[in-house]
1. By the measure distance in nm of label points 7 Å out along Cα→Cβ at positions 20 and 108, tell me the structure among I, II with the highest figure.
2. Taking 0.50 as the value of FRET efficiency 1/(1 + (r/R0)^6) of positions 92 and 132 (r between Cβ atoms, R0 = 30 Å, to 0.05) derived from one of the structures shown (I, II), identify that structure.
3. Supply the structure label, taken from I, II, corresponding to helix-only ellipticity at 222 nm (-39500 (n - 2.57) for each DSSP H run of 4 or more, over all residues; to 500) with the calculated value -17500.
4. By the measure distance in nm of label points 7 Å out along Cα→Cβ at positions 76 and 140, tell me the structure among I, II with the highest figure.
5. If you work out volume of the Cα convex hull per residue in Å³, for residues 68-123 alone for I, II, which one comes out largest?
Structure I
Amino acid sequence: MIDTVKKLNDTIDYLLNADIDAINWTYKPGPEKWSKKQIIGHLIDSAQINLQRFVRCTYEENFRLTYEQVKWVDAQHYQKANVNELLGLWKLLNLQIARVLLNYPAERLQAKCDNSKTTASLHSVEWLAADYVEHMKHHLKQIINLKEL
């Protein structure tokens with residue numbers, strides 16, 4: 001888990017040290033595509049859901065929590081939000097995730113969580129944490145030229 005937390009912290013630092021003023025946060029490449037601001041919003045939603053998964057899996061087996069990503073981005077009006085507020089919220093949520101994961105009980109790393117919407121798809125906390133970081137990096141590549149971390 002230490003390696004995953006390091007990758008998470010490196011990814012947080014990479015975005016926050018980028019030239020965020022040079023990014024066109026509101027441009028949408030198509031009517032059904034998200035702006036970069038909405039992508040950060042999606043990553044905020046993902047952080048909130050995954051934080052709950054990590055916390056609940058410390059004491060609960062086969063916990064299931066999903067979300068409707070497009071509906072959540074629309075409902076939270078990220079396109080109208082101040083980008084600095086969004087980045088601050090994203091940072092704080094991810095720092096909390098890093099703290100939870102760094103102190104995760106070793107005996108619970110293989111606890112299973114269901115992140116499916118329909119058919120059960122059980123994954124260990126350890127797998128979910130690594131996947132969470134990869135998911136974040138995938139979306140940050142849509143915002144900035146993310147180098148390999």
Structure II
Amino acid sequence: MQSAYLTGEFRHTLDDRSRVAVPVRFRQRLAQGATLARWLDNCLGLFPADAWDELAGKISALPLTNPRAREFARFMSSGAVEVELDKQGRILVPGYLREYAGLSDGEVVVVGALNRLEIWAPAAWLPYRSKIEDEPEALAEHLADLGI
């Protein structure tokens with residue numbers, strides 16, 4: 001049985017038509033639809049339909065009177081687009097999302113992040129990953145603060 005969680009790190013290419021292949025092991029999870037959106041840390045989030053619905057529900061429930069909540073809702077909804085896998089398992093990455101994440105034709109890093117995939121420019125992902133790997137004590141301290 002395939003896990004519902006999306007994990008792993010993969011290198012793929014953003015082709016000259018602005019398409020990126022989704023790793024084969026995740027295609028079935030995204031077959032019912034997906035949303036590609038700006039995400040935190042200047043990467044893109046690729047959410048299976050159910051994960052996007054859950055996140056959108058949480059965002060919709062935030063208090064409208066809170067300016068930060070409104071800001072986050074606008075950030076997420078204005079930068080989101082529904083995508084479908086083509087016959088080769090690729091998705092089209094619109095220009096405004098490529099620009100946001102610093103993606104250009106060439107290599108991208110696809111990272112499994114449990115409920116979503118993240119698409120990173122290698123120049124952004126490598127230092128981010130190194131920081132996490134080089135400071136395990138700081139990460140452990142943050143996890144303790146989160147109750148893990």
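1. Biggest value here belongs to I.
2. II
3. I
4. II
5. II
Laboratory data are not the source of any read-out in this text; all were calculated from the coordinates shown. As the structure is a computational prediction, the values presented were derived from the model and not from experiment. Cβ atoms are built from the backbone, for glycine too; each structure is taken alone.
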